[in-house]
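Once you scroll down, you'll see the structures, which are given as structure tokens.
Only the coordinates and a few stated rules stand behind these numbers; no lab work does. All of these numbers come straight from a predicted model, not from anything done at the bench. Cβ atoms are built from the backbone, for glycine too; each structure is taken alone.
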Structure I
Amino acid sequence: MAVYDVTDEDASALDSWEGPAGLFRKTRLRVDTMSGELLCWAYVLDAYEGGLPSASYLGILADAAEAAGAPDDYVTSLRHRPCRSNGL
């Protein structure tokens, strides 16, 4: 799991990316981190259709993690996860 600090604009973009299909709901949860406790938003899968995340979705996550200074091994693991080809 990763915790990201995002702008309101980015949060709206995430909502539009995750929300329209009706598979996810947004909820708040308390997260214990090495820096202390945080109250965070999370997307919870309401239904599962199976399959892998798209390459573009994982790319966006990896780019954001890299920009936020995430450890190299984490970014590398995101970039090498199994995924489906875009457009399929």
Structure II
Amino acid sequence: MLGNLNSRQIEHVLQSLIIGRIGCHADNKTYVVPVTYAYDGTYVYGHTKEGLKIEMMRKNPSVCFEVDVMENMSNWRSVIAWGNLKN
């Protein structure tokens, strides 16, 4: 899909999926990894164990979160959000 999603479409994508990708950056390295998540209409919640992404997000809590749904090569939607890690 080319163009922008409206607020209703963004909410639908975020509410209907359970796997997204979180991007973090620390020590001159960028890391993007899939995560399971829940969305409550305001916040994205993830659950993980200790590892590289947690270590990096503690150093730099600024993150990018992305989800996409693809029906076929010409019909897809993607949502990208920026925020901060909260423990």
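Source structure of the calculated read-out (semi-axes √(5λ) of the Cα gyration tensor in Å, 21, 19, 13) within I, II: I. From which structure (I, II) was helix-only ellipticity at 222 nm (-39500 (n - 2.57) for each DSSP H run of 4 or more, over all residues; to 500) calculated, if the value obtained is -6000? Attributed to the structure labelled II. When distance in nm of label points 7 Å out along Cα→Cβ at positions 24 and 72 is calculated for each of structures I, II, structure II comes out greatest. Supply the structure label, taken from I, II, corresponding to relative contact order in percent (Cα under 8 Å, 6 or more apart) with the calculated value 30. Of the structures listed, the value fits II. Looking across I, II, the calculation of mean count of other Cβ atoms within 10 Å over residues 32-39 that yields 14.1 traces back to II.
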